[in-house]
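Each reported figure results from applying straightforward, stated rules to the coordinates on display, with no laboratory input. In this text the structure is predicted, and so the values were computed from the model without any measurement. Cβ atoms are built from the backbone, for glycine too; each structure is taken alone.
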Structure I
Amino acid sequence: MSHIFHIAERADWDAARAAGGPYEISTRGRTLREEGFIHCSRDEAQAGEVLRAFYAGVGDLVLLEIDTARLDVPVRHEPADGDVFPHIYGPLPLDAVIQVRPLPANR
């Protein structure tokens, strides 16, 4: 079983849940349609680096833990910013998210 992680603003995650899914936010301020994929991290340490680099000052965030076996769209591991990140090439079904954890305020 392979798990990857995605940082989400709680309001976006809650909206997807209220609508019955799927979740279609790529990254902060960008949708799946605009970006072409959903940005993810391979583990919690990499997600922490993304949190510090791109979400400074953003409150009410959650970390989505995603079971890639539950996805019916491709996940590609691609280079970006000197590292390799998993990208989900399609919408994220709600049932692929196996855990949602609040993230601490990031300053």
Structure II
Amino acid sequence: MNNDALRGHLDALLLSVLEHQPLHGYAIIESLQERSGGALSVPTGTVYPALRRLERLGHLTSEWATVGGRRRRTYRLTTSGHAALAGERSAWQEFTVAVGSVLTPRPTP
């Protein structure tokens, strides 16, 4: 999938992956790939700055944890993050309906 297609949707994807459990950065990237059936391959250089930005906005919190013998920063959704995800989902539904109505073939008069 074209990475340009992700532009504007990365926050929603990251928040969604973290909705039910805290994860460290690499696990977030793996989850995006797995949940998209391999269609989304987001580079670490894109994910980590977005996670830090979402944390500054108050949508995520992070803490250091030892995972598999390695120290990793683990990210968790905040109450604000859950609200932001709900808003992103609503906006996505509106967007897909609007785009779908334009792209759906219409019978010629």
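General observations
- Structure (I, II) behind the derived value -17000 of helix-only ellipticity at 222 nm (-39500 (n - 2.57) for each DSSP H run of 4 or more, over all residues; to 500): II
- Given 1.8 for distance in nm of label points 7 Å out along Cα→Cβ at positions 27 and 51, calculated: source structure among I, II: I
- If you line up I, II by mean count of other Cβ atoms within 10 Å over residues 11-18, the top spot, with the largest value, goes to II.
- Distance in nm of label points 7 Å out along Cα→Cβ at positions 19 and 59 derived as 2.5 - corresponding label from I, II: I
- Comparing relative contact order in percent (Cα under 8 Å, 6 or more apart) across structures I, II, the highest figure is found for I.
- Structure from which 17.2 was derived, mean count of other Cβ atoms within 10 Å over residues 75-82, options I, II: II
- When log10 I(q)/I(0) by the Debye sum over Cα atoms at q = 0.16 Å⁻¹ is computed across structures I, II, the figure -0.76 traces back to II.
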